[in-house]
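Asks: Alright, structures below, take your time with them.
FYI, it's all coordinate maths here, none of it is from the lab. Note that the structure is predicted; figures quoted are calculated from it, not measured.
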Structure 1
Amino acid sequence: MAIQELVIIRIFAAARDRVWRAWTEPENVKQWWGPLGFTVPTIRIDLRVGGKYLFCMRGAAEPGGEVRDFWSTGTYKEIVPPEKLAMSDSFADEQGNIVPSTYYGMEGMPLELQMSVILEEIDGKTRMTLRHLGFSAGETSELARSGWDQSFDKLAALLAGDNQVRGD
């Protein structure tokens, strides 16, 4: 099974330090993380090399169903404010223990993926490049792309002022 890298590039109408805070401050991340219909009740960020993050995405209840939480965790590998974040990325349980994707009913995902975010300031705007490495080709990577695209649409709205990034 071929391993592939998912690359998404977005230009945000905001200064790089605002986009950096949107990625690194829990109260800001809560406002945009996750695809449409998801909320983020819990985010813990220990922003240092070797520090961990733990995020909970809560999916909207399906008709007749219950609300479902999806936890993710990782370890920060490189932090260069306000230019670069590099970290591992894994599914987790509520305590932050790494679990296989089958824990959430998904097949074919490795236990750990690698992710990086590069932020470049260009004429008062920010060019963000997300690299998410470790997906197998096919449906899983397409679902990840769709989820990221929806999250980044929410981030763009946040940065445009629909809600202000805390710290401004």
Structure 2
Amino acid sequence: MSSARPVTFAQLIADPVLLLAFGFGSGLSPKAPGTAGTVLALPLVVIAAMAGKIAFVVITLVMIVVGVWLCGEAARRLKTHDHPGIVWDEFAGLFVTFLWFPPGVAELLLGFVLFRIFDIWKPWPIREMDHSIPGGLGIMLDDVIAGVFAALVLAVARTVFSLG
């Protein structure tokens, strides 16, 4: 597959798969599209958390399962492995960050920063997942694991600093 080509908002409007994969347009950000996608996911996390714990878990699982297909299909349509504008995986990874407890303001800010650090830094095994697993599963899995890492650090921070 070739390197990432520019995608336009008109393409997103014309293709619901790309619209979702590009996080409703947030992935079109010329700088740090992953961060832009994660920022857009923050209010979605809050809204989903208001639906209750079970609903939040179900929404997160659906985002992950749908995301494997969605990100893989978007990459196929764009003829590239993981176009930087594909940010559905960041949406799902941020949701994973907050699976174990409802986010307050402090948790939202810290969870956002932690998730972005792990997603950008990609310590082992995140980097391994990113580079060794093809298709939508590979695109999604590194962000899901980054979300798990962020959640673990956030849980420690909540305990140490009595955030919750």
Structure 3
Amino acid sequence: MKLAIIAIGGMRERHYREACIEYLRRMRMMQPVEIIELPEEYIAEERNPALVERALEREGRRILGCLRRGDVAVALTPRGKTMDSETFAEKLNPPSSEEGTRLVFIIGGSHGLGAEVYAHCQWELSFGPMTFPRQLARLMLLEQLYRGQMILRGSAYHK
């Protein structure tokens, strides 16, 4: 199964960016991860729910435009399912009938994801009920993708 991350917004802080590059480098020979960064919508009046909803709809259209037929879409959200690393690794090792598909993790912007994106997702993943910056969420996801690959290979990385 191929891996991809669709993320709203870029990696502004150097320390997050460098850590993400390191995990992408480690995974390059095992299971490369495609990163698709999309711009975050500017919202002039953050407290206006209608403007936020419209921005989420526009971001959602761009996200959905990146999905392909047969993709398995996963939303990162606090309301999603938490799991240990071994269970997560199993999700990265599908039955052979799904090998040609792409597992796509979706990280929303500062306002999350719109309803239409959630409707297209096969499952939702959570790193817990706390709120994390989206850059840290991307780093945590990449680390868990790497850890999952190590688990599947029986490596000592996962203790």
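Asks: Here helix-only ellipticity at 222 nm (-39500 (n - 2.57) for each DSSP H run of 4 or more, over all residues; to 500) has been calculated and equals -23000, so which of 1, 2, 3 was it run on?
Replies: Value -23000 for helix-only ellipticity at 222 nm (-39500 (n - 2.57) for each DSSP H run of 4 or more, over all residues; to 500) corresponds to 2 out of 1, 2, 3.
Asks: Still on this structure: Once relative contact order in percent (Cα under 8 Å, 6 or more apart) is calculated for every structure in 1, 2, 3, which label goes with the largest value?
Replies: Biggest value here belongs to 3.
Asks: Comparing structures 1, 2, 3 by Kirkwood radius over Cα pairs in Å, for residues 26-113 alone, which one has the largest value?
Replies: The maximum falls on structure 3.
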